[in-house]
Structure I
Amino acid sequence: MLIVSLGSTEGLRTADAELHDALRRAGANAAIVSSRRPEPMRTLMLTDLAWAWAARRTARRVIAGLQDSPPRAIIYSSTTAALLWRRPGAIRFDATAAGNRPGRHGLWQRPLERRRLGQAPLLLPWSVGGLREAPPAARRGDRALVVPVPVAPSGPPPPERDIAAITYAANPAKKGLDHVLAAWRGVRDELPEGAPRELVVAGASERALRAAGMELGREPGVHVVGSLPAKDYRALVRRARVFVSAPRREDYGIAQLEALADGCLLVSTPAPGPYAALPIARTLDPRLVSEDLEAALRAALLDPPGDYAERAREALALFSREAVDRLVADELLARLLGDTPR
C-alpha cells in the first residue's frame, strides 16, 4: 500500500506517520512517499496548484518504479494531493477545499475536488465534521470511513503545572492569536499571588509574529518559543494549566486534542470547521467554550473544574492508538483491498 503524503504541515506529517504505522501493525506492507516542498507562492490558489503538482510527480515516479509489484491500494493524504492524480485511490482528509478555500481562494480547487471525491473508491475523513464538508453525492453508499488521528499523553505530568497557559500559533492570523493575546491581557493581572503568570506562544517565531503585525518580544507575561521539536513542545504542554485557542476556522485541531490528552483545560472560541475537540470541550465544561474568550480563560484559571483531566481521558478513548489500530485492522484494511463487507 502506498500513502502519497503532502506533508505540508506538521499535523499532516504526524497523521500520515500514524496511519502508516497502524497499517503495518495490521499486517499490511505499507510505505509513505513525501512530496517535495514547492517554492512559496503568493496566493492559496497557486500554493495548492504547486503542491498538487508536487504530489502528482512524486506518485508517478514511485508507481513507475513499482511496475513489477504495483501497490494494491493508494491513499492520497489530503484532497490537494489527489487533485491531479494519475491513478485513483482513497482520499484521506481533515477538511475539504469546499470548507477551507472559500471565494476566490478555491476557484479551481473546489470543482475538481468534487470530481475527485466522487471518483475515489474510499473516503477517509479524520472526523465526522470533515465528512460533512464533502459533497452529498460523494457521501452516498458505503464509501466513507472516519479514521481519527490517534492522540495519547506525551509523558507523565510534572508535580506542578508552572505555566498558566499555552497556545499554538503557526499561521497566527488563522489561529486567532490576536484574540488569545487580548484575552490573556484581560486576565493576567487578576491571577493570585504565586500563581503562574506566563502565556507561552509556540509554533511561530518572533520574526513571523512581527510580520503578522504582533510585536511580543517585550510583552510582559508572554514567552514566544517558536517552532519546537514535537517532544519539546509536548513537554511544555504538560506543564501548562490551560491550552487557549481562538481559531477563525479549525480544520481538525490536533494541538487541542493533544492538550486534552496531556491534562490541559481547553479554552476555545466555538470556531467553524470540523473542529474535533470542540464537542469534547463543550461536554467537559461549557464555560470554557465561548466567544467571550476572556471570560472563558478567567473561569479556567480562577475556577477550574477538579476532575477535568480524568473526564478528558475518558472522552478521548475513541482517539487512542489502540482504538484506531482496531479500526484499521478490522475495517480499513478490508476496504482498501476491495473486500468491503456490505
Structure II
Amino acid sequence: MARADVLVVSLGTTAGWRTSEPALIAALERAGARTALATPAPPRRVRTFALTDYVQARACRVAARAAIARHDPRAIVYCSSTAALLGPRPGAIWFDSPAAENRPGRHGIWQRAVERRRMASAPLLLPMSEGALAALEPQPVTPALMLPVPVEPSGPAVRTRDIAALAYAADPVKKGLARILAAWERARRPGETLLVAGRSGPLAEGAEGTGLLDPAAYRALLRRTRAFLAAPLREDYGIAQLEALADGCRLVTTPAPGPYPALALARALDARLVADDLAGAIRVALDAPPDDYAARAAALLAPYRQAAFEATVREGVLPALFGLSADAAASAPKP
C-alpha cells in the first residue's frame, strides 16, 4: 500500500459533512496529494450530547488508528472538532462550529476542555467561517486558514419559479420547523405552497413534505423556488442556505446564534428578509423582491465557489500541512 500524503478522518454524521468531506478529498487530489479516508463505523445512539460526542469521537479514533497503520500518512485532517477530540495523532482540524460554542453547560462537560488542547496542538485550524474561529476562547495561537465548503449553482436558472417557498428540516427541532409552519400559515395566499425537504406528508395548510431527496432532486427544487425559509435555533454553518442562494432563491431567515455565514449575506442582500417576524419577511420576499437579488447573491458567493476552495487547498492548506512556503509548494514536484 503506497504511503498517503493526507489522511482525512471522516465524521459523516450529517448531510453537510457527507457532502463536504468528498469535496475536500477531491480538492486535495487535484492539488497532487495522495489521500486516504478513515470512515468510522456508525456509532450507537445514546441519550445526551456529551455521550453522543464521546461515542462518535471514539469511533473516529478507532478508524483513524487503523488508517494510520495502513497508510502511514504524512499529515492528517480531522473533519470536525468532534472527530479530533480523541484523535491518535495531531492533525489539522476542519470545523464548522466548536464545542466552545455549540456545547454549552453540561452538554459540553468534557468536550470543551479536550477541544482546547486539541486546537492548541493542531498544526493547522481550518474554520469554515470567521464566526467559527471567533468562537474559540481563548484564541489559539495555531495557524488558521478559512476554508468554507464549496457551493456552486446546481444547474441553469429556470425562467419560471413555480414553487413559492422551500425549507429544509431533516432535524425539525434544530431547524425551527414549527416556527416556519406557523409563519407560513399566516403569510401564505391561496395557491401558494411550501415544500419541506426531509419531512413527509401534509404538514399544515399549504405545506407539504417532500420526503428524503437525493442531492440532485433537492437542488432541482431549489432552482424552481422563489423563497427559501429558515428559522434555526442555532446554525453551525448552514450549507442549505448557501445552496439556496447559489440556486437563485431569496433567503428568508430569522436571526440565529452560531457562525451562520449566510446570515450576513442575507442581510447584505435584503435586510427586510432577516427578521423575527418571519411571516412579514415571507411576504416581502414573494411580493416585493429586488430585481437584482440573484445577481448580487452570486457575486457575494465568490469566496464560497469551487475555484476559491481549490485555490485555498492548493496554495494554503497543503503548504501548511507539509511545512512548505507557497512558492516552494508551487514549484515542488507532485507527490
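Any read-out appearing in this document is the output of simple, stated calculations on the displayed coordinates, not a laboratory observation. Since the model is a prediction, treat every value here as computed from it, not as a measurement. Cβ atoms are built from the backbone, for glycine too; each structure is taken alone.
When Cα extents along the principal axes in Å, for residues 42-209 alone is computed for each of I, II, the one that comes out at 59, 39, 34 is II.
Figure out for me which of the structures I, II the number 2.3 belongs to, where distance in nm of label points 7 Å out along Cα→Cβ at positions 98 and 274 was derived from the coordinates. Here the read-out was taken from II. Can you rank I, II by FRET efficiency 1/(1 + (r/R0)^6) of positions 178 and 258 (r between Cβ atoms, R0 = 25 Å, to 0.05) and just name the one with the largest value? Sorting by FRET efficiency 1/(1 + (r/R0)^6) of positions 178 and 258 (r between Cβ atoms, R0 = 25 Å, to 0.05) in descending order puts II first.
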